[in-house]
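There are structures below to look over.
The numbers here are math on the coordinates, done by the rules we state, and not lab data. Predicted, not measured: the structure shown is a model, and the values here were computed from it. Cβ atoms are built from the backbone, for glycine too; each structure is taken alone.
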Structure P
Amino acid sequence: MAPVTTIGFDADDTLWQNLHFYRLSEERFTALLADYAEGPNLTDRINAVERRNLAIYGYGIKSFTLSLIETALEVTDGRLPAKTIEQILAIGREMLVHPVDLLPHAESAIRALKEHHRLVLITKGDLFDQERKIAASGLADNFDAIEIVSEKDTNTYRRIFSRHGDGPQRAVMVGNSLKSDIVPALEAGSFSVYVPHEIDWALEEADEPITNPRYRRIRDLGELPTTISGLPL
């Protein structure tokens, strides 16, 4: 087996915090709609609307904000006050300008690995917002390529690892989402390293591929350089 030459990194909740801000925004939204629905039920309603809208709006804060408004309209039977719509829009705007908080060991792991590997940032979501976070992270110059895609599937990884590396067989994908970062990269033929985040998103759930010989799981990015160096040659 040829050595790994290329490492792909997910961005949101792998290199920096993301879902944390979504959860805080959901809490504010729940408080706004407290007269119409209880928190747990409202979360289920939001997830259902988001799942329905992904094919239309895609991923990201703008999509999330539209789904919040749609959820609020459903919960209130179309009687949502204009003032509440303004408040929901304000929640979305605040999310779009929130500072980027790097996760532990993100910068040190990237700097250690870039000496002997091609690094590719592979993220999905709204183009403007992802570009903003990448620039604000201070990590952009460490990557040999940056790909912002609408979806992460098997063909995405085949295409990206062939374009920016030596093919998926000589690549590793690192991320916190089993559904988007791990399973499709394995299906493309690459290694995958799962870095669980403290918050899971219901729309990104998938079974952990523990029997796949090219799958690894680590506690945090501090373990990544050793894990990469231990992959079979």
Structure Q
Amino acid sequence: MSLAGLLAVLQLADSGFPSGRYTLSHGLESFAQSGALPSPPAPSLTELLRDAVRFGVAPSDGVALACAHRAVRGDGRVELDAIVRADERLSAVKLAREGRQASMRTGRALLRTAVDAMGTALLVDYADLVDVGASPGNHAVVLGIVCADFDVPRLEAVAGELFAFSAGWVAAAVRLALIDHRVAQRILCHMHTVIAGAASTALERDVDDISSCTPVIDVMAMRHEDADERVFAT
């Protein structure tokens, strides 16, 4: 990967990027409120995050990102139909309403920012499809297009997204007072090999392989909608 591509990944994965992802706990707030986490919570949180990435985020968002990236061909052609198919399939496997809506909300925020910053024909064309409701505009799909436009290699793009999810997840755990910052960094270090393996696996899959199997996390995410008090949007 070129230095420019590395800088693009760092920029897009930064928690300060204006997409609103810092408002998401991905169901973790419900785990905290329910008392389902043992004390000390760090070992369980590490296992929970590992499962969330391997069985949820990587086979859904990771594969969708790879598909969108692949649809932006090196010869200048773009398979918009393939991008839309990945986008629709990704929405279909996001069972919790809050998570599904958050994926589209942050994706559209990313798309608006990317159009303002880059303004390439591909981004403008895709933004038009999203604006008229012809494609959901999920964050991972938008990110795949943006990374392809930035010449970020597909593997690094997927790995960057999985790391950004993990970093946001442990940041939510800190805000919920489940762990401190040092424990959060220890969990992230543990996730490096998990993310690398999950990203490599996601790279080899296609639209029909976009899936998710995290039933307990999904249930907790659904419970969040009815919580009396909420710090996070999901």
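Assign the value 19.5, calculated as mean count of other Cβ atoms within 10 Å over residues 46-53, to the correct structure from P, Q. All intermediate terms of the calculation are to be shown ahead of the outcome.
Numbers: P: 16.5; Q: 19.5.
Source structure for this number: Q.
Out of P, Q, which structure matches 3.0 when distance in nm of label points 7 Å out along Cα→Cβ at positions 6 and 54 is calculated? Before the final figure, lay out the partial values.
Details: P: 2.5; Q: 3.0.
Only one of P, Q returns 3.0 for distance in nm of label points 7 Å out along Cα→Cβ at positions 6 and 54, namely Q.
Comparing P, Q, where is percent of Cα pairs over 20 Å apart, for residues 62-181 alone highest? Walk me through the numbers before you get to the answer.
Values: P: 56; Q: 41.
For this comparison of percent of Cα pairs over 20 Å apart, for residues 62-181 alone, the top structure is P.
Work out the source of -20500 here, i.e. which of P, Q gives that when helix-only ellipticity at 222 nm (-39500 (n - 2.57) for each DSSP H run of 4 or more, over all residues; to 500) is computed.
Working: P: -13500; Q: -20500.
It must be structure Q, since only it matches.
Hey, relative contact order in percent (Cα under 8 Å, 6 or more apart) derived from one of P, Q reads 41; which structure? Kindly include the intermediate steps, with their values, before the conclusion.
On the way: P: 27; Q: 41.
The structure behind it is Q.
With FRET efficiency 1/(1 + (r/R0)^6) of positions 94 and 110 (r between Cβ atoms, R0 = 25 Å, to 0.05) coming out at 0.95, pick the structure among P, Q it was computed from. Let's see the in-between values first.
Values: P: 0.35; Q: 0.95.
Derived from the structure labelled Q.
Using Rg and Dmax of the Cα atoms in Å, for residues 86-125 alone as the calculated read-out, with 15.9, 50 as its value, let me know the right label among P, Q.
Traced to structure P.
Out of P, Q, which structure matches 4, 21, 33, 24, 12, 4, 1 when P(r) over Cα pairs in 5 Å bins from 0, in percent, for residues 166-221 alone is calculated? Don't skip to the answer; put the middle values down first.
Values: P: 4, 21, 33, 24, 12, 4, 1; Q: 4, 16, 17, 18, 23, 14, 6, 3.
Working through the options, I get structure P.
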